[in-house]
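Below you'll find the structures, each written out as structure tokens.
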Structure P
Amino acid sequence: MNLGQGYHLMYCTNVHPGETWPETFEGLRTYLPAIKARVSPRAPLAVGLRLSDVACRQLAEAGCLAEFKAWLDAERLYVPLINGFPFGSFHREAVKDDVHQPDWTTRARLDYTKNLAHVLAYLLPPGLEGGISTSPLSYKPWLAGDAARTQAVFAQSTQHLAEVIEELVAIRTRTGRLIHLDLEPEPDGLLENTAEFVAYYENYLRPQVAQHLQSRLGLPATQAAQAVADHVQLCYDVCHFALAYEDPAAVFEQLAAHGIRVGRVQLSAALKADLPADPAQRQALAQEFAKFAEPTYLHQVLVRNHDGSLTQYPDLPAALPHMLDSSAQEWRSHFHVPIFLERYHQLQATQADIRAVLALLAHQPITRYLEVETYTWEVLPPDLKQELGTSIARELAWVQQHLALPPAPLG
């Protein structure tokens with residue numbers, strides 16, 4: 001897959017409220033045609049579709065899926081990616097750590113992901129890969145550092161992933177469509193960073209899933225190993241890896257060394273600030289960060305200290321009292337701000353990490369699937385809110401400007 005032949009750029013529709021299929025479809029009809037007219041008037045436009053469990057099951061009912069596919073075709077839209085991370089409600093109520101519920105130890109998460117796979121297999125244009133992003137298995141604070149419980153979660157989650165991969169292999173055999181799960185590390189997820197992801201992939205996922213496929217499908221060992229590599233990939237969320245202070249080039253190099261593919265890059269930016277020594281200036285920064293402390297989503301804070309160590313807080317309200325800690329050198333907070341934003345008053349955005357990723361994509365075949373994911377529009381400070389369609393179009397246009405490659409041909 002050669003990025004020189006183009007890329008598929010889209011935005012994730014989890015920015016639109018709606019948990020039922022009628023609500024979801026209404027948001028798509030309201031915004032997608034107008035956004036396409038602005039950013040891709042002549043070529044088809046990719047869509048990063050978000051479906052809750054309820055919406056997915058409703059969409060799969062008789063007639064709905066065919067109707068949706070006909071609408072996509074008529075509007076010259078296509079769906080290569082689905083966001084399968086948030087299972088249920090994602091707007092206008094407290095989500096916080098419930099975004100990880102149900103986790104991968106549950107049948108509910110397994111069944112939801114299988115349903116998403118069948119919807120995507122129907123919608124996916126021939127010749128393209130499909131990807132379903134999903135949670136980093138579970139939420140680390142729930143396990144409270146208990147090694148035995150953590151090992152049990154890894155084992156049970158991997159067994160459920162193996163059952164999904166078995167289904168994805170069957171879909172590929174039947175339809176010729178390759179669909180992969182894109183595991184998405186994030187702060188306080190059971191998988192937070194490259195080291196944890198690679199360790200899980202090597203120690204649990206690859207051996208356990210390959211053994212399952214050999215036993216259940218009779219695949220030879222080499223073919224089973226290849227199926228794991230094809231069907232379980234990484235969702236590289238730029239915001240999340242910036243929060244971990246990881247260099248994109250180093251991440252991609254480590255993944256390649258272990259034969260792990262990147263299923264998609266989610267283009268997203270976090271907030272950050274270099275901390276001055278003056279306490280009054282630090283208090284002013286705390287006031288700026290406090291504007292983003294809202295009750296819907298988790299906004300984890302990772303602090304880089306002068307000695308190079310990291311200090312982590314589960315949410316902004318827990319971090320703000322520690323702004324005067326003299327050991328702290330830089331703060332980064334998990335709040336997806338519009339990617340065209342370089343700074344906000346005294347705060348900065350991690351836009352430089354996006355630029356670095358786009359520069360790498362221009363020369364390396366890391367992935368062809370790029371998804372802008374700024375789901376926080378409703379909870380942004382008022383002076384950051386443009387009209388939603390205008391804001392989304394501006395983000396997509398910013399990527400088009402900074403990634404000097406032609407859009408990928410459909411098919």
Structure Q
Amino acid sequence: MLTNAAVKAARPRSAAYKLPDGLGLHLAVLPSGSKSWRQRCRIAGKEQTLTLGLWPEHSLADARAWRDQVRARLDQGLDPRVVPATSTFEAIAQRWHALRAPDWSTVHAADVLVSLKRDAFPAIGAAAIGAISATDVLELLEPVAARAPATARRLQQRLSCIFRFAIARELASADPAAIVADELAAARPVRRQPALVDLGEIHELLAAVDQLRAGAAVKGAHRFLALTAVRLAVVRGARWCEIEDLDGDAPTWRVPAARMKLAAAKKADAAHDHLVPLSRQAIAVLHAARADMHSGDANMHDALIFAGRGAGRPLGEAAIGALYDRAGFAGRHVPHGWRASFSTVLNDRLPEDRAAIDQALAHTPKDRVEAAYNRASRLDARRRLFQAWADLVAPAGASLAVAN
């Protein structure tokens with residue numbers, strides 16, 4: 001059995017080692033010098049290692065009392081990992097999310113929380129964060145990796161951030177998510193996003209989606225995305241306060257730099273806001289969305305234009321893509337594909353406007369000097385391009401159905 005003197009005298013080595021105390025309790029000494037109390041036990045027939053916390057915050061007497069509580073709960077057929085709500089993985093993850101969310105876009109913050117609720121909380125949410133093992137993390141990530149390797153890697157990174165958040169606050173002593181990073185399947189090679197570049201097929205897609213039964217918000221967002229050729233997250237996070245001069249002579253969507261795909265320094269500079277001149281067809285979509293708002297929301301200047309389920313929540317990340325799959329275009333076109341459609345169709349017809357087309361898509365010039373010094377907006381040229389694009393894909397008189 002251990003003594004207080006032996007615990008205090010334990011020195012780090014080149015590799016982690018254990019000092020046993022008995023009945024599964026041991027002191028883990030890491031190369032960093034960190035010492036934590038851990039308990040081996042069998043839960044539901046599987047060997048687990050639970051972590052109480054760090055020494056000297058938790059004394060040898062504390063660790064033995066905790067070991068006895070664990071064994072008592074096991075004797076009663078109870079899971080010793082069920083702990084006070086404030087110490088669970090879910091509680092700590094919610095604290096981490098609340099702290100980080102103000103620095104993220106609304107859409108990204110929602111996506112992070114949704115991924116945790118969908119894939120992490122059901123598996124480890126109720127467990128004490130310090131008792132979660134690398135095996136636990138791997139078991140929750142493997143099914144995610146089987147259906148979407150990139151999603152699994154993003155989730156692993158988020159889990160690792162949460163564990164590091166807990167370690168910094170001495171709520172955990174290890175990051176099991178970092179341990180399993182190499183066990184995930186290697187990311188698949190980046191492939192071009194499926195996109196329709198034939199106008200006939202584009203018309204077929206738009207017509208097919210019009211015939212589907214779906215909510216007004218998702219259909220409106222799909223149409224607006226097709227007409228503006230921005231990134232999906234930009235449409236999902238679009239707010240009424242970003243629309244300028246809607247019924248005037250120069251209707252424009254000013255996308256804040258903070259919501260664009262930019263370097264962190266540029267995101268803080270309003271000079272990098274992205275301006276999207278609105279075609280007549282895009283304006284019609286916005287008027288339909290405004291008409292569909294509840295009367296109590298009509299004056300909510302900061303409201304989402306295309307809200308998802310629940311007040312203030314953006315549309316789900318997969319909602320528009322699911323429309324295209326239901327319309328019979330799975331594997332042929334995805335939401336991000338509208339950018340390729342816009343670029344290909346307009347470059348074929350208006351090759352002399354290549355620079356304006358790239359600027360309309362918020363592409364950074366390849367020439368670094370030009371990127372640094374050329375601040376011309378070419379807004380008039382872009383307005384002409386967006387109207388030409390809208391007239392090609394949704395000519396006057398074409399359906400603008402957005403309701404179910």
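Please treat every number below as a calculation from the coordinates, not as lab data. The shown structure was predicted, so the numbers you read here are calculated from the model rather than taken from an experiment. Cβ atoms are built from the backbone, for glycine too; each structure is taken alone.
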**Message:** One of P, Q was used to compute mean count of other Cβ atoms within 10 Å over residues 11-18, and the result was 10.2. Which label is that?
**Reply:** Q
**Prompt:** Given that relative contact order in percent (Cα under 8 Å, 6 or more apart), derived from a single structure, equals 21, which label among P, Q identifies that structure?
**Reply:** P
**Request:** Given a value of 21.4, 62 for Rg and Dmax of the Cα atoms in Å, for residues 131-258 alone, point me to the structure among P, Q it was derived from.
**Result:** Q
**Asked** Out of P, Q, which one gives 20.9 for mean count of other Cβ atoms within 10 Å over residues 51-58 as computed from the coordinates?
**Response** P
**Fill in**
The value 3.0 for distance in nm of label points 7 Å out along Cα→Cβ at positions 235 and 387, derived from one of P, Q, belongs to structure P
**Prompt:** Upon calculation of distance in nm of label points 7 Å out along Cα→Cβ at positions 179 and 291 from the atomic coordinates, which of the structures P, Q produces 4.2?
**Reply:** P
**Prompt:** 28, 60, 12, 0 is what came out when P(r) over Cα pairs in 20 Å bins from 0, in percent was calculated for one structure; which of P, Q is it?
**Reply:** P
**Request:** Using mean count of other Cβ atoms within 10 Å over residues 35-42 as the calculated read-out, with 15.0 as its value, let me know the right label among P, Q.
**Result:** P
